[in-house]
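Only the coordinates and a few stated rules stand behind these numbers; no lab work does. Since this is a predicted model, take the numbers as computed values, not measurements.
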Structure 1
Amino acid sequence: MTSPDDPEVIAVRADERLKPDRLEPWLRAHLPHADGPFTLQQFGGGHANLTYLLHFGNDEYVLRRPPLGPIAPSAHDMQREHRVLRRLGEAFPLAPTSYALCTDPAVLGVDFHVMERRHGSVIRSELPPHLVGKPEVNRRIGEMLVDVLADLHRVDPADVGLGDLGRPDGFARRQVDGWGRRWLAAKHEAVADVDEMLSWLDASIPTPQITTLLHNDYKLDNLMVDVADPATPVAVLDWDMTTRGDPLMDVGYLLNFWNEATDDPRWHHVSKMPTNHEGFPSRAEVVERYARRTGLDLDAIAWYHVFGVFKLVVIVQQIYIRYVRGQTQDERFAGYDERVRDLAHKGVQLMSS
């Protein structure tokens with residue numbers, strides 16, 4: 001049941017409960033202002049990492065932990081997310097501050113971190129009713145989404161202690177190889193379109209122009225916006241895959257979610273962002289705006305777009321296989337095998353467009 005004061009917040013799902021008798025003492029010892037009565041709720045959105053709202057009296061925090069069950073190596077990295085969010089806000093104010101990291105398995109059995117809570121709303125797969133028919137607002141939301149990403153890519157990682165994050169040399173090659181291995185580890189049936197897409201990507205990896213910080217999961221539902229003005233950003237969320245590398249990887253992934261009204265209807269189903277509504281910029285306008293704001297050459301953006309599709313194919317399959325194996329009982333994931341097939345078909349279509 002959601003909270004009437006905050007529709008993002010629900011009672012903790014039965015199979016995703018934490019252990020308050022172990023958690024509460026650790027929190028009180030490691031957080032500032034953790035003196036009042038303790039309560040725990042869950043944020044109902046998201047499809048992988050589990051996110052909880054903590055209250056100590058009037059003080060609020062957000063706890064992030066990996067999903068249930070086995071996870072891919074280096075995925076859902078709470079230590080990385082804590083490191084990034086501990087200082088990134090100094091140069092990029094939309095990054096919430098992380099206050100504490102726990103790596104003691106005796107507390108929850110997994111790494112987790114606790115961070116600042118920001119207040120706002122999240123636009124997910126459907127446009128909120130009050131924004132339907134407001135093309136001027138939607139245009140501003142779309143442009144803001146592009147500008148925020150460009151601003152992140154202009155941050156000097158060394159300025160926030162992240163100059164050694166990741167391994168940018170050969171980044172695109174390792175991404176293709178790594179996500180290919182993740183596909184093999186998570187798949188439960190052969191999908192010919194996935195094999196074709198992977199072959200195409202492998203044969204034409206572009207040379208990066210620069211190295212920047214990458215969010216690595218940047219899209220509209222990882223952006224919190226102001227309730228009164230949804231074209232004003234409040235926070236960028238979900239930093240557990242952040243690294244350094246080719247910034248066009250972030251652009252291609254965003255384009256994969258950027259629906260247009262004339263797209264194949266199956267695209268809307270599998271990679272949902274309500275940018276098909278009147279007013280939102282087209283994908284071509286997104287590319288043009290990002291290029292203008294950063295000065296980068298986007299002539300090879302089609303490769304990055306297809307890679308964004310392939311990456312999402314693997315992410316959806318990883319979620320689905322957890323459902324198949326009984327590692328989560330969340331019924332939202334029951335039909336994700338169809339999403340995998342539709343996404344793979346989309347990738348092959350983009351290769352020939």
Structure 2
Amino acid sequence: MSVLGIVIALFGLSIVVFVHELGHMLVAKRAGIGVLEFSVGMGPKLFSRRRKETIYSIRLLPFGGFVRLAGMDDEDGDEVPPEKNYYAKPLRSRLATIAAGSVFNIVFGFLLFSVLYMFMGVPTLNNRIDMVKPDSPAMKAGLLAGDAIIEVNGHAVTHPQDDIITQIHRSGGQPLVLTFQRAGQTISTNLIPQIKGGKGIIGVQLGVSYHRYSPIKAVYYGGLATIDKIKLVFVSIKMLLAHEAGLKDLAGPVGIIQLTSFELQRGLVNFIGIMALISISLGVANLFPFPVLDGGHILFLAIEAVRGKRLSKKTETFIYNVSAAILIGLMVIIVVNDVLNWQGRVNLLNQLSK
């Protein structure tokens with residue numbers, strides 16, 4: 001993992017954050033809400049410039065960012081006219097402003113996938129194994145990268161997604177017979193899939209072939225990829241809750257840099273793909289109804305809509321402070337986990353790149 005790769009990965013993640021905060025700012029300004037600061041990054045300021053009412057800043061830590069809206073903090077009240085106060089605007093304007101960051105991230109991911117598919121083609125699985133995960137059922141059964149799977153339980157493979165992936169997922173952990181070709185020889189092996197997320201897996205990644213379609217078709221497949229990545233967020237959470245994945249499987253800020261830098265080494269196509277995934281995942285995760293996240297603000301707006309008035313400032317502040325403490329504690333755990341698993345993740349990524 002090169003220093004240049006890490007720098008480019010950080011730059012790519014900063015773009016994702018920039019898109020998120022840009023969504024908040026543009027919709028806020030459109031709604032007539034005062035924007036006091038637009039910041040990419042956290043911590044001490046590296047650069048800032050004021051244009052009209054808004055300070056635009058870049059901060060030291062390239063993770064996160066924020067848009068400071070007039071009226072959301074008591075001390076901001078006198079900095080802009082009262083009519084630009086966030087809480088002076090209708091519920092629909094505030095909802096649009098808060099949701100805009102996530103919407104922009106999801107749309108940005110969709111655009112990345114669509115453009116990628118227009119120029120590179122739509123990726124389609126083939127029957128050749130691209131990677132075998134260490135200590136997986138596939139590795140224990142003797143499968144190697146480069147093997148071409150031609151039969152699953154005696155059924156010929158004509159559509160890899162249906163005939164290999166779907167069949168393995170539906171195996172229910174029952175033994176499978178895979179027939180594959182290696183160096184001109186036809187070989188059969190038995191293995192028992194693991195069960196994760198309610199699906200059977202054997203620990204292989206199939207190769208990808210690219211097929212060119214019309215721009216309209218490319219956009220269509222970009223939409224399908226976006227929906228698939230949105231579903232992936234919820235599948236991952238389900239696996240965590242079901243204890244089918246653990247803390248070591250989570251990637252925090254450090255782990256995301258590792259993965260992004262690794263995909264950059266594999267090529268620009270992989271890098272753009274992982275950026276699209278991160279952007280969509282960030283957009284979806286920010287909508288979860290946890291008070292510090294955008295979804296928490298939306299939850300408070302929903303409560304206001306039902307009650308006909310806001311929660312008291314004291315109650316909101318208490319909830320935000322407790323939630324912030326929980327989130328900070330969770331982030332510390334995730335970052336420590338990232339550091340402790342740094343070398344293990346490096347070793348795994350090196351094995352996958354062979």
Structure 3
Amino acid sequence: MTQFLTQKRLKKTALKILKFLLMVAITFLGLLLITFLIGRVVPIDPVLAVVGDKASHEVYERARIAMGLNLPLWQQFLIYLSSVLRGDFGTSVLTAKPVFEDILRVFPATMELAFLATLFGIFVGIPLGVISAVKRGGFLDHVSRVVGLLGYSLPIFWLALLALMIFYAKLDLLPGPGRVDVFYDGIVTPVTGFMLIDSILAGEWEIFWNALYHLIMPATLLGYFSMAYISRMTRSFMIEQLRQEYILTARVKGVAEWKVIWGHAFGNCAIPLITVVALSFGALLEGSVLTETIFAWPGLGLYLTNSLLNADMNAVLGSTIVVGSIFLGINIFSDILYKVFDPRAR
């Protein structure tokens with residue numbers, strides 16, 4: 001009997017895993033289909049991007065056939081799907097290198113920026129949201145909501161230009177665009193692609209601090225938008241928990257207020273906040289295009305912008321797939337963590 005129940009449980013678990021993998025595969029297929037259709041709908045001729053607008057009609061046609069653009073749309077998609085599954089995003093017109101190699105080169109810079117921005121959003125947004133919920137209707141709550149509203153409303157490119165004008169051009173408190181000063185460029189040999197880590201590995205502490213100073217402005221600006229989202233969600237979760245009867249019971253029993261807030265109420269908010277933070281991190285990865293462009297940050301956002309300006313559709317679609325896949329992976333990872341830490345979700 002025990003063996004039968006064990007086999008039944010294993011079959012049930014295997015079925016759940018298969019359903020989960022099927023869902024992931026369908027979602028990823030949908031992502032590929034959307035990116036493929038975008039590449040065919042945008043008013044950019046990929047053939048002209050390769051041969052140039054002065055090429056003859058014969059050269060144009062040969063290039064079009066070589067690129068498979070003369071085939072039916074469904075056949076083009078199957079070829080595209082097969083190439084992507086092999087990790088082949090094509091060759092970049094701008095750099096004349098495989099797009100996948102270019103993405104591996106520039107993506108660590110974006111990850112570094114998004115990671116520090118997310119840390120800023122967590123360590124500022126969560127306490128701000130908790131205080132707003134506890135002091136609901138008070139002065140701090142109103143200030144927090146105004147700050148969050150500005151974070152949602154103000155265009156990031158305007159804030160970035162304003163920050164550069166004030167802190168770099170006028171006050172000279174922070175360094176300007178770029179990942180490091182021009183003097184330090186090329187000194188540290190890339191190992192991980194993360195400038196802070198590579199400079200430590202190379203023992204170049206002066207470059208480490210220079211790179212860190214360069215991160216302050218763009219990471220703070222991106223972190224501000226992350227903080228606005230995290231603080232708003234934290235406030236909503238905390239208000240909901242503070243209304244529960246177990247909070248009243250804990251206060252009646254004489255539990256210290258800080259323990260009621262951080263131990264009881266926030267303890268139950270921490271689980272859904274995992275998803276909030278994960279989504280915020282994914283949004284920073286895809287939303288750093290304008291920030292990287294303004295700060296000349298050599299990451300995926302700047303690479304994507306330059307590719308669009310040069311009609312490099314292989315690079316544009318490859319970058320879109322990578323960001324979409326990471327966003328999908330972050331959602332899956334947050335769902336798994338949610339089920340691990342919350343028995344009710346299981």
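Looking at structures 1, 2, 3, which one was helix-only ellipticity at 222 nm (-39500 (n - 2.57) for each DSSP H run of 4 or more, over all residues; to 500) calculated from, given that it came out as -12500? Walk me through the numbers on the way to the answer.
Numbers: 1: -12500; 2: -17000; 3: -24000.
This figure was derived from 1.
By the measure Rg/Rh (Cα atoms, Kirkwood Rh), tell me the structure among 1, 2, 3 with the highest figure. Greatest value across 1, 2, 3: structure 3.
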